[in-house]
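In structure tokens below, several structures.
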Structure 1
Amino acid sequence: MAIRFLLDTNAAIYLTGGSLATNSLPDGEYGLSVITEIELLSFSALTIDEEKAIRTLIDSIERLPLSDIVRDGTIVLRRRNGLKLPDAVIAATAIDWGAVLLTNDSRMTNIAGLKTQTLTLK
């Protein structure tokens with residue numbers, strides 16, 4: 001499957017929480033990093049309804065695993081950009097898959113080799 005867009009954790013939160021403006025998501029195939037899945041499901045104050053919405057999203061799109069290429073890319077991104085580990089893994093995953101990272105995290109927009117697109121909120 002050709003993944004065109006990778007959801008950053010903030011984009012997934014906006015999507016499951018109903019915060020995105022109508023037609024904010026571009027057409028195409030979506031994926032998310034296994035790190036995003038971990039971040040979404042490990043929030044300690046997660047309600048049952050929020051968890052259900054997150055699991056529905058996770059089950060509906062491709063989950064992209066950690067590979068050797070993503071591992072090596074993560075190391076480079078952390079060294080060059082000083083990113084936190086989850087952000088570096090997500091960015092490296094998007095780069096490896098040639099996907100546009102859908103994110104509203106301004107720190108991600110200046111990373112060489114990473115294509116990003118911001119989302120419009122309500």
Structure 2
Amino acid sequence: MSSKIETIRVCEYCKNEFVAKTTTTRYCSHKCNSRSYKLRVKELKVESSITKTNQQKILNASDLALEIIKQKEFLTIKDAYKLLGVSERTFYRLMKNGTILFTKLGSRTIIKRTEIDKLFS
């Protein structure tokens with residue numbers, strides 16, 4: 001079904017006015033349509049690249065935190081289970097079984113780094 005309705009629109013890419021033959025026309029020409037598509041694809045690629053870069057930065061920050069933990073002589077419970085790569089509950093179970101020896105200083109629990117190293121020797 002053809003209609004003779006002509007509406008004046010503004011091209012979404014070049015911002016020029018044009019006469020649209022349909023009510024869904026968004027661009028003044030095929031050239032503007034193609035350029036707009038290429039621009040959208042480019043923006044998606046840039047956004048994807050930025051996201052990957054940010055993820056790498058986060059991973060590098062966590063690696064840095066792990067290196068700091070490795071240099072400590074005495075560890076908190078949180079540092080110790082992160083260093084071992086086990087869950088908090090598993091670490092408490094190891095402490096309860098006597099596999100890992102710990103010392104209480106007031107309300108703080110301290111684990112010697114050598115106790116963690118003994119697990120692997």
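Among the shown structures 1, 2, from which was the value 67, 15, 11 of semi-axes √(5λ) of the Cα gyration tensor in Å calculated?
Comparing all candidates, it corresponds to 2.
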Please state which of the structures 1, 2 yields 10.0 when mean count of other Cβ atoms within 10 Å over residues 47-54 is computed from it.
2
Assuming 2.2 is distance in nm of label points 7 Å out along Cα→Cβ at positions 63 and 79 as calculated from a single structure, say which of 1, 2 it is.
2
Highest-scoring structure on distance in nm of label points 7 Å out along Cα→Cβ at positions 31 and 55 (candidates 1, 2) is 2
Out of 1, 2, which one gives 35 for relative contact order in percent (Cα under 8 Å, 6 or more apart) as computed from the coordinates?
1
As an exercise: FRET efficiency 1/(1 + (r/R0)^6) of positions 7 and 111 (r between Cβ atoms, R0 = 30 Å, to 0.05), calculated from one structure in 1, 2, equals 0.95. Which structure is it?
1
Output -14500 (helix-only ellipticity at 222 nm (-39500 (n - 2.57) for each DSSP H run of 4 or more, over all residues; to 500), calculated) maps, among 1, 2, to structure 1
From the coordinates of one of 1, 2, FRET efficiency 1/(1 + (r/R0)^6) of positions 39 and 87 (r between Cβ atoms, R0 = 35 Å, to 0.05) came out at 1.00; that one is structure 1
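Each reported figure results from applying straightforward, stated rules to the coordinates on display, with no laboratory input. Computed from a predicted structure; not experimentally measured. Cβ atoms are built from the backbone, for glycine too; each structure is taken alone.
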